[in-house]
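What follows is a group of structures, each given as structure tokens.
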Structure 1
Amino acid sequence: MNLLNIHHVAIICSNYEVSKRFYTEILGLTIINETYRKERESYKLDLSVNDLVQIELFSFPNSPRRLSYPEAQGLRHLAFSVNDINEAAAELKAKGVDVEPIRIDESTGKRFTFFHDPDLLPIELYER
């Protein structure tokens, strides 16, 4: 098997409109396709991260909440690389997003920080 890259990450949200706004207006991801699946009472929003990776944002009625932050089994967090961590964190703060203090990765010496989406999914910014 020859894995080429990550194609997409799927996220289930509790409030579709709030999460759609967060991922498109706050994070600036581009909408590829938006589908409402009437039989499932579910939206599926395909988003592009610089034409490299996709995020699939789903809404389902009565989905259970995330158990903990972020130590539940399963996806620990979603990470995006940025060129300038200070600039990215300042932009998020200006948009009303709470951003943790910037830290340094002990293994790589690179700077990183965390914030969360409307459903408390941890999102990391990692400086290149």
Structure 2
Amino acid sequence: MWGWFIAIFIGMWLVQFLLTKVQMKNYQDTLKKLSNRPSGFLGVGVQKQKIGIGVIAILVTDVKGKIVESEVMQGVTVFSRFKSFTKFNGLSLDECKAELHEEPIDLALKMAIDKIEHQMKEKK
């Protein structure tokens, strides 16, 4: 009896491990795809929740701080994948910040914007 329980537990753990590796590969591939620009800045924001949906946001801007591309992954399972998020494309970082609130996706976007602004200050 206990042998079956342990075998099922180990099997479920291995499946979770494999699916997590697939999700990490998706994250790395998306990051690599978005960072293949000749110039500009890239910021990643993460909003983890103890209970609820977690969010990862990746923003890419040109050298002037205008958002040119963004992708978002949100969900509670390892089946979540990045999706294009065009709502703020074409806006400056300040314009985007003005439209953000306290939703999980907005908090992840704020973190990504803060990282881009930090990179821009370092470059000056």
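None of the figures in this text is laboratory data; all of them are computed from the coordinates on show. What you see is a predicted model, and the numbers here were worked out from it, not measured in a lab. Cβ atoms are built from the backbone, for glycine too; each structure is taken alone.
Given -16500 as the derived value for helix-only ellipticity at 222 nm (-39500 (n - 2.57) for each DSSP H run of 4 or more, over all residues; to 500), which of the supplied structures 1, 2 does it correspond to? The value was obtained from structure 2. Thinking of 1, 2, which structure, once distance in nm of label points 7 Å out along Cα→Cβ at positions 18 and 42 is computed, gives back 2.9? Structure of origin is 2. Largest in Cα Rg over 2.2 N^0.38 Å among the labelled structures 1, 2 is structure 2.
Taking Rg/Rh (Cα atoms, Kirkwood Rh), for residues 10-81 alone as the measure, the highest value among 1, 2 is held by 2.
Set 1, 2, criterion distance in nm of label points 7 Å out along Cα→Cβ at positions 2 and 34: the highest-scoring structure is 2.
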